[in-house]
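So, here's a batch of structures to check.
Rule-based calculations on the coordinates, nothing more; no lab input. None of the values given here were measured: they were computed from a predicted structure. Cβ atoms are built from the backbone, for glycine too; each structure is taken alone.
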Structure I
Amino acid sequence: MHKINLFLRSSLFFGCMSLSTIPFSILVILCWPLSQPVRYKVASGWAILNIWLLKQICGLSHQIEGLENVKEGENGIILCKHQSAWETLALQTIFPNQAWVLKRELFKIPIYGWALAATDPIAINRQNKRAALKAIIQQGIKKLKQGRWIVIFPEGTRMAPGERGNYGGSGGLLAHKSGYAITPIAHNAGEFWRRRGFIKQPGVIQVRIGPAIRLEEGRKASELNKLAEEWIESNMAEINDQKAN
């Protein structure tokens, strides 16, 4: 009976999420003549709605530690653990105007992809690593100067709970070239909303926002990246230990 209930709740959420995607996407596309902050605010409304629906329908909420590390009036580079689709929604409810590093193939999705393009992300060709890195640095610096946060999933793809991927160096290099700080984020969303998973388990996702990792004298790009990786993975271990106990 419990499994049936989970399936029905997850199905209802999926239906609501799918139905909300089209009107929000169309609205974002219609806002294209307006400024980027306006387009982004409309688009993030979709994420805010679905995070709320997730709590109401599936009983899945989240708790944040470290909000004091998000300083008003400051922006920077977010390096976040990637476990599920949840964080792609939730980050939009935590941080203001963002630019995501994503694969440009997403733009080919009718309506949704066009709306995604309207938010002005950093679209890269993942097959050409040199060109991708160049785009992240050039476009990232420009968008940081506009006051936007840059969101990077350093492992490049969603990792199952307990797994650890190779951390790419683009975040550290962007921080080194731009002078903007890195904000690391750890969470255990994959325990409740698994990658490629349909069922949404009820519970409370633990989110931790770390202190800014700044470009101090003598620090190399690789060191910045390593410090972010160590903070994320050590906090992932703590979150998992708490859950186990």
Structure II
Amino acid sequence: MSHMCRLLGILGSVECWKEILHEFQELSEKGKILRLPNILPGHLDGWGVAALKSDNSGMELTGKFLGNAMTAPEYDSIVHSFAFQPRVLLYHLRKASPKIRVSLPNSQPFLSSSWAFIHNGTVYNAENLTQSKQYQITSDNSDSEFFFHYLLTDLIEEKNTDSKVRKLIKNLTRIDVQYSALNSIMSNGQELYAVRCAAEHQDYYSLFYYKSKLGVTICSEKLDLGGIKDSSWSEIPNHSILSIIGTPPQIKLTGF
């Protein structure tokens, strides 16, 4: 299963969060794509949302859908369904590679053990990655879900942020299958980890973050928002993890 997608993650309180969600929605039609033969514009093959539960006990799936987020009435409905901004939000726009099945189960985010996960890239033969048998595959054997379970198997045992980052780095650097990119965002509702790791096409497999006083926004592309200058976005370097925790959120960038 191959993925060329757009990712969005928010942790903390962001003043213009609804505007951010609507700007991200436009990437379903206007987002950057790989300049390769037979690759058509748009990330139109499904989208989904995960948010922190109202009781703060972990992440939950707000919805998964097929088709174009830009024309989906459910997109606005979900944005307006939040009485207040959830502390953590993950949004995903999917672009399936040619000849790869477009199906609702392959839409993201994926959830397991209170964690939510979104991914941009292809992990070849991901089913060969070591993972705990306690995690059930809910997709049509999506490489992204196998990759999620591979990372989660060791991560869930760790208690603090630094040890989780060390375990993530260990598992990212020992992957013994080919991949285009491991770009991903995952959160349990209390902390968030954004991975930038591209083996090719680094201009496409990008991740940027914008830190305000009370929140952090991460996106595959810089969003053009009122009050947020282009220069306010920082690029997560390739082979790095951005970890975010606390209120107000504290960020740490770790290379590998």
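Work out which structure the value 41, 22, 13 belongs to, where Cα extents along the principal axes in Å, for residues 48-103 alone was derived from one of I, II. The partial results should precede the final answer.
Values: I: 34, 31, 19; II: 41, 22, 13.
Label of the source structure: II.
Here helix-only ellipticity at 222 nm (-39500 (n - 2.57) for each DSSP H run of 4 or more, over all residues; to 500) has been calculated and equals -6000, so which of I, II was it run on? Don't jump to the answer; show the numbers that get you there.
Details: I: -16000; II: -6000.
Going through each structure in turn, the value belongs to II.
A value of 44, 44, 34 was derived for Cα extents along the principal axes in Å; which structure in I, II was it taken from? Write out the running numbers ahead of the final one.
On the way: I: 59, 51, 36; II: 44, 44, 34.
Going through each structure in turn, the value belongs to II.
Which one of I, II has distance in nm of label points 7 Å out along Cα→Cβ at positions 72 and 192, as calculated from the coordinates, equal to 2.8?
Working: I: 2.8; II: 1.9.
So the calculation was done on I.
Consider the structures I, II: one of them gives 2.9 for distance in nm of label points 7 Å out along Cα→Cβ at positions 16 and 96 as calculated from the coordinates. Say which.
Values: I: 2.9; II: 3.5.
Checking each candidate, the match is I.
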